[in-house]
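Just below sit the structures, each encoded as C-alpha cells.
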Structure P
Amino acid sequence: MTGAGKTISIIVPVYKAETYLKRCVDSLTGQTYKELEIVLVDDGSPDGCPAMCDAYAEKDKRIRTVHKENGGLVSAWQAGVRASSGAYLCFVDSDDWVETDMLEQMASCLSGGEKDAKEVVCCNFVINRPDRETRHYHGLAPGIYEGERLEGEVKDNLLGYENRRISMSRCMKLFSRSLVEDNMKYSNPDITMGEDISITLPALLDCRRVVIMEGALYYHYFYNEASMVHRYDAGMYKGIRILYRTIKEIFRIKGRSSGKRQAEGEYVYLLLLALKNEIRSGREGYAERVRRICNEEENRRVVERNPVKVSNQANRLLYFVLRHPARTVIKGVGAVFRVYDGRRGS
C-alpha cells in the first residue's frame with residue numbers, strides 16, 4: 001500500500017543560513033514526490049535569508065514563507081507546523097539537504113489506510129564533513145513495527161542506550177500530522193541540548209506504526225564546525241536538566257511503565273555530554289564545574305541506580321570521571337582530550 005496522494009509539508013527553520021539555503025531548497029523543490037508544500041520559517045535571520053525565502057516563494061507556488069521574530073529552533077519549527085496544511089510532516093534543517101527521491105520512497109512506506117494512521121517512517125542519514133562522510137543507521141532492524149512488536153521492541157527501548165534504537169532527531173522522518181500537533185506542548189524553547197527529544201519521544205510513544213527503512217541514506221546532515229552545536233555551551237548542563245525533567249514528564253503522562261528506567265538511563269548519557277562540554281573546553285574552573293555536576297546528590301543516585309554500557313572510547317573516559325570525579329582524574333582526562341583534539345586539528 002502507498003501514501004501517494006497525501007500532501008506532505010516540509011518544515012524548514014531558517015536562521016543565518018544564506019550560504020547553504022539554496023542547496024537545501026533546491027533539494028526540496030526537485031523532489032520526485034509532487035504532493036508537497038514547503039514552509040520556510042525565517043526566524044528573524046539578520047542576513048539575506050528573509051529576502052531569499054520570499055524570492056523562493058514567488059518562484060514556486062508550493063513554497064510558503066513565514067517571517068517571525070527570533071525565538072530559537074523550537075519556536076521556528078512550531079510556527080512552521082501551524083502554518084502548514086499537509087497530512088504528513090517532514091523536517092529539514094536549512095544547512096542540510098536530501099536526496100531527490102526521499103519523499104517518494106518514504107511515502108511508499110505509508111500504510112495508505114485510515115485518515116489518521118498515527119505512523120512514523122524513518123529513513124537513514126549521512127553526516128557530511130568537509131573531509132569525509134559517514135553513514136548512520138537506526139539501531140532497530142529495518143521493518144514494520146506494529147502491535148506487540150511496536151510496544152515491546154520500540155516503545156520500551158527508545159531511550160537509555162548509547163546508540164539509540166531510533167534517532168531522536170525530528171529530521172529524516174515522516175510523521176502523521178496529529179503526532180506532532182498533539183505533542184507540541186512538550187517542546188520547551190528553554191531546552192538547548194537534545195531539544196528534538198521533546199517532540200520525537202511523545203510522537204513515537206503515541207504512534208501505532210513505525211517503519212524503519214532499509215538502506216535509505218536520503219538525509220544529508222551537514223556538520224558545520226562553526227555551528228553553536230559544536231562549541232562550548234555554558235548553559236548546556238542547565239538545558240540537560242530541563243530536558244531530563246521533560247522526558248520524565250512525558251513518560252509519566254503517557255503512562256509508560258518502563259519510563260523511569262528509560263529516562264534515568266538516558267540522563268546518564270546526557271551527563272556524559274555535559275562533562276565532555278566542560279572538559280574539552282579547558283576553560284578556567286572546568287574541573288570544579290565537573291566535580292559539582294558529578295557530586296550533585298540526584299546525579300549520584302541516578303548514576304548508581306543505572307549502570308550503563310559504553311563502547312565509545314571517549315565515553316568510557318567520561319563515564320569513569322562521572323563515577324570517580326577526583327580532580328586528578330578530571331585533569332588527566334582533560335589532557336587526553338586536548339592531545340586528541342590537537343592531533344585532529346593538525
Structure Q
Amino acid sequence: MNLGLLVYDVSLTGGAERVAWNLAEEFSKQYQVSLISIFDKKGRCKEKYSFRTAVLSNHYVSLTQYLFSLASKLRKYITLNKIDILIAITAGVVTIADLAAVRTSTRVIYAEHSNLENKTYGYKHQLRQWIGAKYSDKVVALTERDKNNFIKKYKLAKDKVCVIPNWYEADNSLKKPYQADAKKLISVGRLERVKGYDYLIEVAEQLASQFSDWKWDIYGDGTLFEEIQSQIKRKHLENFIELKGNVSGMEQIYHQYSIYVMTSRYEGLPMSLLEAQAAGLPVVSFDCPTGPAEIVSDGVNGKIVEAYHTKKMAAVLKKLMRDPILRQSYAAKAGICLEQYSKKNVGQKWMDLFHSMS
C-alpha cells in the first residue's frame with residue numbers, strides 16, 4: 001500500500017507538522033510513504049528520510065487563488081506514485097487533496113487537527129471543514145465529542161467518521177517522584193489568543209495575594225508575548241507570573257511543578273495535558289472544546305472546570321493549592337489514561353482504518 005500525507009508546511013513547528021512527521025516515520029515501517037508539503041520554507045524536505053518527501057510550491061502563495069494549480073500538481077504526484085490513500089492533515093489542505101483525487105483511484109482521509117467548535121480561524125476555514133467532511137472518503141477526529149459534532153453537523157454516516165487521537169510516548173526513565181511541596185503552577189502553550197492567557201491572568205489576580213509564596217510559570221512563545229507581558233505588569237503580577245519562553249526538553253521540567261493549569265478557549269487534543277500527566281502532575285483545565293474532559297478524570301487525577309469561568313477556576317486552584325494531600329492523591333493517578341494514547345494503540349487504529357479502505 002502506498003500512503004501519502006499532505007500538510008501545509010513541514011518546516012513549521014506546530015502540532016500538525018509534528019504529527020505528520022511522526023506518522024510518516026511510523027507508517028514507513030510497513031508501507032511506502034510520501035510526506036507531501038505544499039510549502040517548505042526552511043527546506044526540511046531536502047534531507048534524507050526513511051520515506052519520500054515532495055514539495056508542491058517553492059514559495060508561499062494563496063491556497064485559495066492557487067487552489068487548482070496546487071491540486072493539479074498534487075494530482076500528478078499521487079498518480080505517478082500510485083498513492084492509494086492520501087491523508088490530509090488539517091482542514092487547511094483538505095480541499096486541495098479532495099480536488100486532486102477526483103477521478104483517481106486515490107482515497108482521501110481528512111484528519112482534523114483542531115475541532116468544529118473552534119471559530120477563531122474564520123469562515124474560510126469552516127468552509128474547508130465542510131468540504132473535507134462532505135467529499136473525503138473518511139474523516140478522522142481527535143475526540144469523541146468532535147466525532148459526534150461531525151456526524152450531527154454534516155449529517156454524515158456514523159461509519160464515515162472515526163476517532164484516532166495523537167499518540168504520546170512517555171519516557172519513563174525521566175519520571176521523578178511527585179513534589180507535593182513544590183509551590184509552583186505550570187502552563188504550556190503558544191502565546192496566542194486561542195490559549196486563553198487573558199483568562200489565566202484573571203485567575204492569577206484572584207490567587208496572587210493569598211498565595212504570595214507560590215509561582216506560576218508559562219512556557220511558550222507567540223505573537224502575544226509582549227501583550228501578555230504588559231498585562232502581567234499592569235496587574236502587578238510580575239512576582240507571581242513569569243513568562244519563560246520556549247524551552248527544549250520540557251519533559252524534564254514538568255516534575256519541578258505541583259499543578260498543571262490549562263485555560264484555553266479551544267484545543268484539538270492537548271498534548272501538554274498528556275505530558276503533564278506522564279510527569280505525574282494533577283491537571284486543572286477548563287472544559288473547553290475539545291479534549292480535556294476526555295483526558296482528565298474529574299475528581300480522580302485532576303479537575304475539569306466550567307469553560308471560561310475564572311472564578312470557579314480560581315476556587316478549584318485555591319482548594320488544591322491549600323491541600324498537599326489532595327494534590328498527592330491526584331498525582332498518584334495522573335497516568336491512568338495514558339495507555340490509550342500509546343503509539344501501539346493509536347498506530348493500530350490507523351492500521352485498522354487503512355485495512356477497512358483497501
Structure R
Amino acid sequence: MPIPLRLGVLTFHKCFNYGAYWQARCLVEALQSMGHNAVILDHHSWRVDLSEWKCGYFPRSPEFRSLITMPAYGRKIRAFQKAQARLPLSRAFSLDQPATMEEFDSVIVGSDEVWNLKHPWYGGKELFFGKGIRSRSNVSYAASFGNYPATEDLPPRFAENLRQFKAISVRDLNSQKIIRDVVGIEPELVLDPCLQFEPTPDSDSQLPDQPYAVVYGWGFTKPMVQQVKRWAKGAGVRLVSVGYHNDWADENRLSASPDDFVNLMRNARAVATNFFHGCVFSLKYERPFVCESLPYRAIKIHDLLSMVGAERHQVRIENMAESWIERLNEPLNLEIAARINRLRESSQAYLDRVLRCVN
C-alpha cells in the first residue's frame with residue numbers, strides 16, 4: 001500500500017465564487033478519500049481580501065452598484081465564510097512571503113485560473129508558479145491560464161518556474177498549448193475537480209415549489225435574455241437567478257450558499273449561463289443548458305465544451321438564431337457523457353501516477 005502523503009492544495013480558495021469554492025473542496029476531499037493527509041494552503045493577503053470583498057458586494061462593478069442588493073450580497077459573503085471555515089486548511093501564511101508555510105511531501109497547484117497573468121488581483125503571484133513553495137515536489141491538477149491567450153508571450157521567469165514542476169496537467173486547450181509551446185512540457189488534459197469528483201453539500205436547501213431553470217451569470221445580452229424569457233414562458237418554467245442579480249429573472253437568490261448552489265443546479269429543469277462553472281455543473285448533473293460566450297470567459301468555455309463535445313450548447317452573438325433555444329428542451333447527447341467518463345478515467349490515472357511518484 002502507498003504511504004499516505006502530506007499534500008497541500010494551492011488554489012483560490014477564498015473567493016466568494018461557487019466554482020472556486022467547490023473545485024477546491026472537491027479536490028482536497030478526493031485526495032483525502034485516497035488515503036492522504038491533504039489540506040488547502042491557507043494563504044493570506046489584505047490586498048486580495050479587500051478585492052474579494054469589493055467584488056463580493058459589487059460583483060457587477062462598475063456597471064451595477066445598488067444599495068438595494070448589498071444586504072443580500074452581505075449574506076452571501078457570510079455564507080461563503082462559514083463554508084470556507086469548514087475546509088481543511090493549513091497553517092495560515094502570507095501570500096507574498098510564504099517562508100512560514102508548512103512543509104509538504106507534494107503541493108498540487110490548481111484548479112482554477114492560478115496561472116492567469118490577467119487576473120485582476122491574483123495575476124502574476126509567483127507562488128502559484130511554484131516559487132517559494134515548501135515541498136519535495138510540485139505538480140498541477142487542472143490548472144488554467146484563464147483568459148491569458150496562447151498568442152501572448154509568457155514572461156521567461158514564469159516559464160522557468162513551471163519547468164521545475166514534476167508533472168503538469170491543465171483543464172483547457174489554451175493552457176495546454178501555452179505549456180507545450182512555451183514551457184516545453186507536454187501537459188495532460190484533465191477535468192475540472194467539480195466534474196471529476198462529487199460535490200457533496202452539507203445541508204439541504206429550500207427549492208422552488210414549481211419547475212424552474214437556473215440563471216447563472218450576469219451581463220447577458222438582450223437577445224439572450226429575450227429568448228430565455230420566451231422559452232421559460234412557453235415551458236411554464238420559473239427563472240431563478242443564483243448568486244447574481246438579474247432583474248429579468250422571476251426570482252433572485254443573491255445570498256445562496258455554496259450548498260444552495262449545488263442543490264439548485266442538480267434539481268433544475270435547465271440552465272442558462274455565461275459562466276464556466278455554469279457549464280461544468282450542467283454537465284455534471286446532465287441538465288439541458290445554453291451558455292452565452294462573452295469575451296472574458298470565452299477561451300475556457302469554448303475549450304471545455306470542445307473537450308466534451310458540447311459545442312452546440314455555446315451561443316454567440318453572431319449565431320443568435322432561435323434554434324439554439326431548443327437546447328433547453330433536449331437531454332444532453334449521450335456522447336457527451338461518454339467523453340466525460342473517458343476523461344474521468346484518464347484524469348484519475350494522472351493523479352494516481354503523480355502521487356505514486358512522490359512515494
The highest value of FRET efficiency 1/(1 + (r/R0)^6) of positions 140 and 292 (r between Cβ atoms, R0 = 30 Å, to 0.05) among the shown structures P, Q, R is in Q
Tell me which structure, out of P, Q, R, gives 3.5 once distance in nm of label points 7 Å out along Cα→Cβ at positions 156 and 324 is calculated. P
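FYI, it's all coordinate maths here, none of it is from the lab. This one's a predicted model, so the numbers in the text were calculated from it and none came from an experiment. Cβ atoms are built from the backbone, for glycine too; each structure is taken alone.
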